[in-house]
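Only the coordinates and a few stated rules stand behind these numbers; no lab work does. Bear in mind that the values here come from a model prediction, so they are computed numbers and not experimental data. Cβ atoms are built from the backbone, for glycine too; each structure is taken alone.
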Structure 1
Amino acid sequence: MRRNQVEGPDERRGVFAISVAAEMVSMQIQNLRVYERRGLVSPDRTQGGSRLYSPVDIDRLHRVRELLADGLNLAGIARVLVLEDRVRELEDRDRDQPRA
């Protein structure tokens, strides 16, 4: 998710073709395919099977690039992303809990 922004339904809808997404995040197309196979991103698919990346996917790819630059391998990046997602879920749940 974009940092400091509220995620809406449009943020998760795939709109960018793989070539556009690769250019937006300064990565090679084949890397995006690898990251999908490894479960780091989950782009939408057209009926014809083309990948469509959402703004949320683009943000996630930026995060992958940051973690790669920090020296993490793909397994480590996958674990970090899972933990970051979990922290976000818990923060959202905590924020929604009524205070006594």
Structure 2
Amino acid sequence: MATTVTKDQVLEVLKEVTDPEIGVNVVDLGLVYNVEVHDDGVVQVEMTLTAPGCPLHDTITRTAEMAIETIDGVKEAHVDIVWNPPWTPDMLTDEGRRLLGF
């Protein structure tokens, strides 16, 4: 029987992925825009970064994919970086604001 993967599970493991320059996880920074879990065990995530041209683009993307792939039932993960809507500090979660001292 296949394991059902949930959006909440994906978001929980993405909290382990931090933006190395800021030191806060990508979920609390408000960088994750969309999570789709497909029945075939494929997870697709749309996320952004705090600034276009971020030199850690590939590192953050691959770290997020590897974190998602640790979830039982996930066969593969695909993280796509999008720039629309552009990220602003208004997208921080309450926890992200706390972690950054806002």
With helix-only ellipticity at 222 nm (-39500 (n - 2.57) for each DSSP H run of 4 or more, over all residues; to 500) coming out at -17500, pick the structure among 1, 2 it was computed from.
1
Out of 1, 2, which one gives 3.8 for distance in nm of label points 7 Å out along Cα→Cβ at positions 46 and 86 as computed from the coordinates?
1
Kindly point out which one of 1, 2 the value 13.4, 46 was derived from, the read-out being Rg and Dmax of the Cα atoms in Å.
2
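If you rank structures 1, 2 by relative contact order in percent (Cα under 8 Å, 6 or more apart), which sits at the top with the largest value?
Going through 1, 2 one by one, relative contact order in percent (Cα under 8 Å, 6 or more apart) is largest in 2.
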